[in-house]
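Below: a set of structures, written as structure tokens.
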Structure I
Amino acid sequence: MDVELRIVEFVTNVTNAMGLSLTATVVETADGLRVDLEGESGELLVRRRGEALNALQQIVASVFRDDLPEGRRIAVDCMGFRQDKDAELRKMAKFLADKAVSSGASQEIGPLNPYERRIVHMTVTECHDVTSESIGDAFMKTVIISARR
């Protein structure tokens, strides 16, 4: 069975077990695959800053990690919540990069989960005058954005 079909089936089974009635579709992205969830009960996944959605994404990524080529990832979104948050995070990373360059002082953003940190690091690599690094020893870490010297 095709990996995309298996992902849809898995996500549908998990969300049904959670008592949610959602429709799952898979979209190819530059990074890998994005599972889009739609339906009225999607509100439950995005409550509390999307904690349940993050947990679902972690489970799906763990289950299908070996089914994708190296460097490809799976993201799970519900009703555009993650896409909106990702855009907001990119905007904040660019703002902090500009602030680091203009002030000369390092800027912090976080605590962030691994998915969010990756978005910040990728955004910072597009800015040539700054670097970024994650600090901390837990799942949630802070990203430091600094001007290049």
Structure II
Amino acid sequence: MQCPFCKVDETRVVDSRAVKDTNAIRRRRACDKCDRRFTTYERVEDILPTVIKRDLRREAFDREKIRRGVQLAFKKLPIGSSQIDAVVDAVERHFADSPEREVSAAAVGEVVMARLREVDQVAYVRFASVYRQFRDVNEFMSELSQLVSDPSRGER
């Protein structure tokens, strides 16, 4: 593993631990040249489906893109990074476990919304308003009324 500070390839593992609730291993490393320490995470690479966009372009499933969208939905809410990671992990796991090799962007968005709805209603509404591209206030109010009238849609 290359040292991020001095770029030398000679580093050693000082400590390894499994990361709780994920299939990752946290490794604490030390550089043999500059003696600085850094952390790496090792994860099993899942075979994830290709995402078919609305304009029919295909792109690789991008965990970080989902993470950015989820972070924006939770902006200024009392939600920790561990909860954000849990949502992203659940979405990624859902598609890694799926036999489908191609999924629509709409399917990805629906799974993200379902996970957000379980964690925080405000984050869900924020994400849904951007994702569903409401054309007017009436569409937005319709979504809100469904959220309020259906208790299975999650609680904050």
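Since every read-out is calculated from the coordinates, none of them should be taken as a lab result. Nothing here was measured: the structure is a model prediction, and the numbers come from that model. Cβ atoms are built from the backbone, for glycine too; each structure is taken alone.
Miscellaneous remarks
- For volume of the Cα convex hull per residue in Å³, the highest value in the series I, II is held by structure II.
- Each of I, II could give distance in nm of label points 7 Å out along Cα→Cβ at positions 50 and 90, but the derived value 3.0 comes from II.
- Ranked by distance in nm of label points 7 Å out along Cα→Cβ at positions 2 and 34, structures I, II are led by I, which has the greatest value.
- Read-out mean count of other Cβ atoms within 10 Å over residues 66-73, computed value 18.2, structure in I, II: II
- Answer label among I, II for the case where distance in nm of label points 7 Å out along Cα→Cβ at positions 74 and 106, calculated from the coordinates, equals 2.8: II
- For helix-only ellipticity at 222 nm (-39500 (n - 2.57) for each DSSP H run of 4 or more, over all residues; to 500) computed as -13500, the structure of I, II it came from: II
- Among I, II, which structure scores highest (criterion: distance in nm of label points 7 Å out along Cα→Cβ at positions 10 and 58): II
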